[in-house]
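Peer 1: Quick heads-up: structures coming right below.
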Structure P
Amino acid sequence: MIRSATILIVSLTCVLPAQTGSEAEPVRYLGPLGIDLYSHDGGLPPVVGASNYQVMRANRSQPALSDGVGWTYNHQPMLAYWNGKFYVQYASNVASEPTPPGHTLIATSADGRNWSQPQVAFPEYRLSSGEYLLPHQRMGFYVAPGNRLLTLGSFVLAPFPRSGGIGRLVREIHGDGKLGPIYFIRYNRHKHWNEGNTSYPFYKRSEDMGFVAACEALLKDKLMTQQWWEEDRAGDEFYALKGDFEAPSFYHRKDGAVVGLWKNSFVGLSRDNGFSWSPPLKAPTLIMNGAKIWGQRTGDHGYALLYNPVNDSPHRWPLAIVTGEDGILFRNMLTVHSEVPPRRYYGTYKDWGPQYVRGIEEGNGNPADGALWVTYSVNKEDIWVGRVPLPVLGAVEKPASDRFDEQNTNGHVVGWNTYSPKWASVSIADFPGHGNRSLKLSDMDPYDYARAVHVFPAGSKCSISWRIFIQDVGRADLEVELLDRHGRRPVRLTFGRDGMLKAQDGSKLVDLRKYNAGQWYNVATVTDTESGTFSVALDGLEVLANALIAEAVYSVERVSFRTGAFRDAPTRRDDRFEGSDLPGADVQSAAATFYIDDVLVATR
């Protein structure tokens, strides 16, 4: 009997599939693998209350309005939170990815909304031969024991990092924002780079023993330094994992195992904090391209992965999130950033979309608001951050209303999804008075817009009302839309620059009534998706009845206010190597300002 039982157990072990969560499949996404390739949001709902803020808007001819330099290739951002402040580091080249010179910059923010002008952290690097190198690093920050903040950089031979780097640079960021001297923390000695033929000294030359100790703590951290492999590729034993695995991120599961995530869907496990790894395997349910993936444990004791869920490297949208409870199984794909503005400046390998996402690495700080924060580039041109409130939700159950009076004028717009470029912002304003606040959308951007979206309980019958004050029309129309779960737009209203309120009645755009800037209007719509009709009232008077909805939907669940026209370009057919600079991209347009108040929604 004992022998038979033993044989049975062995037999079952041989035929059972690999266990999800093991080295054979560390991570699985339990959801539909496809998205809508024709829309910028992928047909996915947004994370309720997520905010997108532009850190730096590239500007070639007026650099004082961007980074002080005027370079238009900006990419590879990293994020940290230290001593009550956010830090974003990113690499910047003149115009294109593989073409030097380039340098690395850092911007800071106390609230994640308002950002300093970037300062150069690692300046252009030029060899004695006169050849410029490219900045390229997969790690930006390290908070060392003793609460010292280090920033890391690397320079490689053009055109790409596999051409070889000269070593890893380091300097300290002090509490007053000043940067310490630049040192090498590791030379690429196997490529014959050393103290004698490089421009900065070795970190051990520093007279600051606290800085030296911080560097040595980092050198012992195998999880952090594994991120250096791509620009190093030394044959020594410094790196536990070698091979064509790019841009790792990692998180600890509840059982103590470390999950490593790399580009192109590779996933592996380490059970000794990075001193050894299981062979990384492609996770078949993680559909992605050559952009980065980010994974982390969240402040509500769950886990999140963020990535572009398309196998289409030049067209990297949307930026999506999936969540789980154990760091193994993930579900509920939602968007964090779904906007894809025009690429204003041409450059080689300037892929479209929100991409190269990075959050705050373990040990590099926890924002005071408890939200999940990430950074990413858009079109490899502008630098952004995204704020994701916890828990991550894709729907709401309570009736939606917002009078904004309790919201903070210096804070995030709570309960709303906001898209806020530098020149087209979304905020809470003391208007019409301190005791009666409203939602403000302002727009001076010739190629982008401000957008605010409010999610409400889904229903086939929806009544929604709001007040609007149009201070300045400028160049922007204000478009108001009702949307379904997949982003379809059955109801569309426009406050046009010509002073006319318009609506989409089936396939026709119809004029409803003239409006005047400088006064409040009460707007109300009643929508019935079952009959496919809607009506519009202005100041209590019906101005459109039984109009046909523009798209057939089962229900509606959010309202969108946007200071510009709906866009579906670029598309996935567009060639990233074609195009040109857009005219007038560096100059602000005439200001448009809109105030929204008393948004009331009822659905059933």
Structure Q
Amino acid sequence: MINRRELLARSAALGLAATLPGRVLAEARPAQQLGPLLQRISDSLLDAYPESATFLGVDSGAHRALRSRLTDRSVAGDARIAAACRQTLRELQAFDAAGLTGLDAVNLETTRYAYALAVEGFDSFAYGDNAQLNAFQSENTSPYVVNQNGGQFASVPDLLDAQHKIGDVDAAEDYLQRIGALAAGLDGENERLRRDAALGVIPPDFVLDATLQLQRRYLANPVPEWDLVRSLTRRTIENRLPGSWERRATDLCRLQVRPALARQIAILAQLRRRATHTAGVARLPDGDAYFRWALKVGTTTDLTPDEVHELGLDQVAQLTAAMDRLLVSQGISGGSVGARLQALNRDPRMLFANDDAGRAQLLAYLNGIVADMRLRLPRAFATQKKAALTIRRVPPSIEAGAAEGYEMDGPMDGSAPATYYINLRDMQMWPRFTLPTLCYHEGLPGHVWQGSFMHDLAPIRSQLVFNAYAEGWALYAEQLGDELGAYDTDPFGRLGYLQSIQLRACRLVADTGLNTKGWSREQAIRWMVQNNGAPQEIATGEVERYCTWPGQACGYLIGQRRIDALRAQAQAVLGARFDLRRFNDALLTPGTLPLTLLDAVMADFIAAQKKSADS
């Protein structure tokens, strides 16, 4: 890992680039040999994960063939990806970095780190899904190849509907080929389910129950009503494309996808009979080591599970005290903070109607929050981006197992907006006071804003996503919402913000509790409800997520705290010369980074700012 002294010695250009973000590309030219190497690695990753090419909007031109393919999910396919990663890491480690400066140095070290982390997982654990290098599904690293949050049954229909463009007959034909590839992908996953079960890796019973519920519900629908069919039918009609698209899609789904999904359901049902209720990964082969690696993937630090657990308990206590003071100031006292928040969650004044009209009102409310924040952004950023976004409901076909809210970047060329998804399966999940901070996290100045900076970098950098940076930034964006005055006349909105930050502190405790301290699912849910006041359904979804994505939820607060520490360092060094807009731009300009490398990059920025101010 590059350290601060090394970076300072060979990246003097970065200080200027971070000071003047708009000039980065002009001043930080790729080294003659590094550029082709990173481009080749980028192309190799797209070939391994074709969904990423569509997700990033680059499945045309030289990558046109990827538009008809999906990732090979078989045992052999996963082994090929692992072997390619090992070879790429050897090339990266052998590359002579002497003389690299600026973003060249950052790009090389970032890519090395990502591949080293992925290879560590491939070499150490012969089960699960190592998604560290999969831009489309990077958060889906899991010991379980198929679960309520992951697997092609959950990801591909939405990809094809929301990301796969259908503007001509060729694109429609590619869509049909991907339907066939989905059937093959399900069978590939079935191979891996059997392999992992033979190793003793079977998801907990409640994970299998949730997954089977989703799959059986999908299978029960008439095939012509499947999203896979309706999306293609609707868009070929809209674009007046000649052909029997509905019939062909229906035939493929009926003859190939439906039987493959039925086979997967049968395998999962067999595994359900062998499953236990034990929630954490410690019961798996090398389970303690798996969690330490997953925690490193989630946080890009070497923090131990015990350190993370204790940090969470400390932060929960501090944030609970702050929420108590705010509740009392609004005349809400008596009982625990969690109990008072639960009562507020049920207050009719805070709820939208649990029907389609209420869902439409909620979406309109979210769009108003985003529009208001867009007007505030010039006070926090020197560089202004278009950062277009659309807000959509999570597709009902997957909402029972999906996260409460999440974002998907738009294509790199800006031809389509980013999408901010919200899960509206039950409107009681979304008291009004919780929604502004969610918009700042997923939309502006959170994930959508951060993603718009990524697209200015070398292609490989949009494919390498580091959870602690990305989610730490989004949590810091919630903080910026407060600092930009969004809650000055909305005390309950500020309460929702504090509850959101405290939720991330609760995650540190519950995730490590489940996976290293023997907590049961029910114990973790009770703890989350009592301490955070989250609705029971949200707390349940949260806890079950930590069982399928161990370590991932720990990245949020750890990333945000690191950003806050760097900001405090910059303020201490620069004093009155500290410029929040330049600091925030400098955080975003180099793209997502491991936290240790972020430390070095921002130390260089601070030094350059001080030198400029002193001269």
Structure R
Amino acid sequence: MQPIGRRAEVKPGQTLLDAAREGGIEMTALCGGEGWCYGCRVRLEEGQLSPLTDAEKNGLTDAELALGYRLACQAVPLSHVKIEIPPESLATAQRLQVEGKEAAAAVDPVVHQVDVTVGEATLHDLRADTIRLLDALGSPEEIRFALPVLQTLSPTLRNQEWSVRLAIRDGEVIAVAPVGTPMLGFAVDMGTTKLAGYLVDLATGETLAKSGAPNPQISYGEDVISRIGYTMTHEDGAATLQRRVVETLNDLVWRLCAEAGRETRDVVEAVIVGNTAMQHIFARLPARQLALAPYVAAASEALTFRASEIGLALAPAAYVYMPPNIAGYVGGDHVAMALGTGAWESERTLVAIDIGTNTEVTVARGGHVWCCSCASGPAFEGAHIRDGMRAAPGAIEKVQIVDGVVHLKTIEGQPPVGICGSGIMDVVSEMYRSGIIDRKGALRPDAAGVEQNNGALAFTLAAAHDTGHGRPITVSRKDINEIQLAKAAIRAGVEILLSEAGATYDDVDEFIIAGAFGTYLDLHSSIRVGMFPSLPIHKFSQVGNAAGTGARQLLVSKARRAAASRLSAKATYVELTIHPDFSRRYMTALYFTAA
């Protein structure tokens, strides 16, 4: 498989996509391999593949078919084959958001460290090593030792000449190390498409290293519903999804420790935040019921369990904490975001929104909190867009149309190969501003750059000779409609929560936008198309990965964990699908207008 240079053995009847997965190549298969997202395009260089399927005939242009393009999820090798995987079909090398607005929390971790020195065992002092340590601690609380600690305690004591550092969590010794060894924590924002990890010194709260990684589960479905569906249609589906994300997290924490010059065995606590379905799959909880009305979680309270129970390679007795969920589609990541921004504690009127495949919204007013989940879909990740892609090199991220001339900015300045989520918002906004589309989203056939493309009107962003793959990049009516559906769901959700809170846009003191997509979003474009209200720009705050900030707070502060439980208990969840005003507001919000 080129240009990666990877070889993979293909089983009889196996698709190219499945073979790539088993060979460790992460491809964009947002539909989970059903053939409707067209994200897994590959080009056949040598060999023979199965006949074209209807999905391929519908999803690939005549020009692409002539060049040998196929959909990896549909094509089955009939011989030895050599294929090219274009960059827009790879799920890796995408831009990953780990930065977030810093918000301090008083350092009071659930794990505390104690250096202790004991007398050497002799024939005149036959106390067990545990008793020797407990006597030296002289603690009034009952202290117990985790079994993994007991399995290494005696040799560690002797190798360290009877002076060690203990990590104690809720009266349990969970690690023993040389005196002075910093005890570390691992905080993770487990997003649907991206993972953001942070290595933290538990004693000081300092972030020692941070990095991101694509969520490998994207190869099994673009959103949580697709992934839950995968667990229902594959006998080992749940185990596969859980194993893949744990493998990636193990690699991520190893890389962070290597960068900071530390060891993974010193990581004694982890905080993992994600949406409700992601947290269920990660903890091996049943998730099927989340995809079926009334979308009820198996557990909504905060969960604490040994990292080793789910395969996370930290200290042998380390624990994982996951914050509580609010509802089936408002999870621990939104709780962490609300904590990280301080939105839920404010007496002011705030709107806090974390935009993604599933967008969560919180409205806080007068000490009360309302929240909802908006099915905004994957368009903001570049999915369902004809030339959409994730935020990787060559993705169009900024667009201006001046006097009919299109000006593009791509990630890393590479020749354009597709359009990422922030880019498609810019495109649609500029097309509306320039009169290329009307307020209903219809293309004007007489507008410059609008041409017939496979029997339908489309606007050309980049001609074939200007792109990195030799194909034109265009925007169709269907692409525009995807943005309309996504932005309308968000706008309607915000308006309903404000209504429930007895507020209007005039009452909003701050409009907080969190998440990777929100970081790169152009506010003027979002207001112009009507996704956000026409508020003064100074009222908007783009705070980056606030869920990651909240996860780090939860890692170092018992008080923030208590606050997370209070928040989940006090929040009023509003189910939009049964709200009497949702349809009206949603239909109105489909139009491109900032009114």
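Here, each number is a calculation from the coordinates, and none is a lab measurement. Not measured: the values here are computed from a predicted model. Cβ atoms are built from the backbone, for glycine too; each structure is taken alone.
Peer 1: Could you figure out which one of P, Q, R the value 2.2 for distance in nm of label points 7 Å out along Cα→Cβ at positions 288 and 320 was computed from?
Peer 2: R
Peer 1: One of P, Q, R was used to calculate distance in nm of label points 7 Å out along Cα→Cβ at positions 112 and 448, giving 7.0; which?
Peer 2: Value 7.0 for distance in nm of label points 7 Å out along Cα→Cβ at positions 112 and 448 corresponds to R out of P, Q, R.
Peer 1: A value of -1500 was computed for helix-only ellipticity at 222 nm (-39500 (n - 2.57) for each DSSP H run of 4 or more, over all residues; to 500); which of P, Q, R is the source structure?
Peer 2: Derived from P, not from the others.
Peer 1: Follow-up. Taking -0.42, -0.66, -1.11 as the value of log10 I(q)/I(0) by the Debye sum over Cα atoms at q = 0.11, 0.14, 0.19 Å⁻¹, for residues 120-231 alone derived from one of the structures shown (P, Q, R), identify that structure.
Peer 2: Derived from Q, not from the others.
Peer 1: Consider the structures P, Q, R: one of them gives 0.98 for Rg/Rh (Cα atoms, Kirkwood Rh), for residues 32-151 alone as calculated from the coordinates. Say which.
Peer 2: Q
Peer 1: Thinking only about percent of Cα pairs over 28 Å apart, for residues 176-439 alone, which of P, Q, R has the largest value?
Peer 2: Going through P, Q, R one by one, percent of Cα pairs over 28 Å apart, for residues 176-439 alone peaks for structure Q.
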